[in-house]
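In structure tokens below, several structures.
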Structure 1
Amino acid sequence: MINIEYKKYFIAFLDVLGFKKIIYENDTKKINDYLNESLEKIKSINGSPSKRKIEIITISDSIILTIPTEDDNKDRLHNLRQLCISVIALQQVLIKSEIFLRGAISVGDLYVDTEKNQIIGKAFIQAYELESTVAKYPRVIMDNKIIEFLGLTSSQDLIVKVNQCNHQSNIFYGSEVLYDWNNYGNSLEKDVPLFIDYLNTPFKGNFFDVCELIQKNSIDIHLYEKYLWLSRYLITKTNDKYLINKLNKI
């Protein structure tokens, strides 16, 4: 018998960019890469003591991560950062298989049962709708409702708080997990205030490999706008003039 009781959660709803195209092209290698790489990374997330509160549900090409918000604001910031780090980990591992994620993070009431793969609540709908209507590019954006929920006054306040809050994950010590617009130039249009900075340290991939992926996929007119955005994002993350020149030709 199911007895739904809502609790407050942060939730990330993630989708594979271009998954329908992968299915239509019968690209079983890429499907297998997605399934195997994401499952391995999810296992490592579940097995990490610093991320033990994160619950994960997978449905086809969608990955849903949730973490309780907690009562204390310091704990809320810590948990939000842990969720962001888990999202980055999935984004980075899948890039190696030429797979990009698009998604959104929101906050609110949820009922979560990972054993039955059940998730119900307004926060899920909010994250899903933001992913499908606003995220648009290969990125994971964040709901502005989180600003008010944490008692902050602006998106910049949230960026600073999340990037600087205390946390337990040594590999991300001192690393930005939210893109800080104040640290970069104007080559990237600020169409949303908050998104996960997944090409930041400790990105294990190679920027030149990402550039080649952008060049290959931007030939497709249906994908061009998405990979143009990615090229502009990558430009803000590198000082390599040769790489910037290649990206500017996209």
Structure 2
Amino acid sequence: MSIMEIKNVSRQFGGLAALTDVSFHLREREILGLIGPNGAGKTTMFNVINGFYAPTRGEVSLNGRRISGLKPHAVCRLGIARTFQVVRPLQRMSVLENVMASAFIKTNRNARAEAIALEVLEFTGLHDDRNVLSKSLPLGKRKGLEIARALATFPEIILLDESFAGLNPTEINTQIEIVNRIRSERGITILIIEHHMRVIMSISDRIVVLNYGEKIAEGTPGEIGSDPAVIEAYLGEAHGA
């Protein structure tokens, strides 16, 4: 069952086409990878989905309801949360306060927001850091905090934008475990942008490939890994070999 539909989405900035007639769907409880070279339009697609940009043409729908054109806070309330490639926590606030700030999108009670935040921090392994100022966290934990903030909004879908970038192997394995648990234990659907091919090939059910703003392939990790067009545009001959 499809939970989100991207239908013929184009986005232009003046005369520049960042996305051109892109269509794909996201199934309930699926992990869908979105890959492609730098400048392929991946983050622009996230910005269209979460309401930061309106599509020039086409539409985005969630559970059959058109959401393209809504503001980001409205999209979040409907069930789509996201993380950002450049991690920007509320630096003068503690880890707990950062997550509470996100929880307030679904409650106006301080005690309830705190309870939500504490539970999410336990889930993401950040509970012991709850009173630490977010600016003091190392990169791996700041990436985890981004995910915790998204989870505190009770999403149906999470958009993860390069949540593994810059992490060491131990941190990558921890993050993979968290992402898999988000799907398996919370039933949340995930759309993920990631350049780390070991990660994207191991956790994705399907993968969509963008190049120059156009969709050039869609399929299982095995299909994508052997697709000549994807190898030429992104993966390189060494991967194909």
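If distance in nm of label points 7 Å out along Cα→Cβ at positions 207 and 223 is calculated from each of 1, 2, which structure is the one that comes out at 2.2?
For distance in nm of label points 7 Å out along Cα→Cβ at positions 207 and 223, the value 2.2 is produced by structure 1.
Work out which structure the value -13000 belongs to, where helix-only ellipticity at 222 nm (-39500 (n - 2.57) for each DSSP H run of 4 or more, over all residues; to 500) was derived from one of 1, 2.
Computed on structure 1.
Say we calculate mean count of other Cβ atoms within 10 Å over residues 151-158 for every structure; which of 1, 2 gives the highest result?
Answer by largest value of mean count of other Cβ atoms within 10 Å over residues 151-158: 2.
Computing mean count of other Cβ atoms within 10 Å over residues 79-86 gives 19.2 for which of 1, 2? Intermediate values should be presented prior to the final figure.
Values: 1: 24.0; 2: 19.2.
Structure of origin is 2.
Work out the source of 26 here, i.e. which of 1, 2 gives that when relative contact order in percent (Cα under 8 Å, 6 or more apart) is computed.
Details: 1: 19; 2: 26.
Derived from the structure labelled 2.
Thinking only about mean count of other Cβ atoms within 10 Å over residues 87-94, which of 1, 2 has the largest value?
Largest calculated value belongs to 1.
Where a number appears in this text, it was derived from the coordinates with a stated rule and is not lab data. Keep in mind that what you see is a predicted model, and the values were worked out from it rather than measured. Cβ atoms are built from the backbone, for glycine too; each structure is taken alone.
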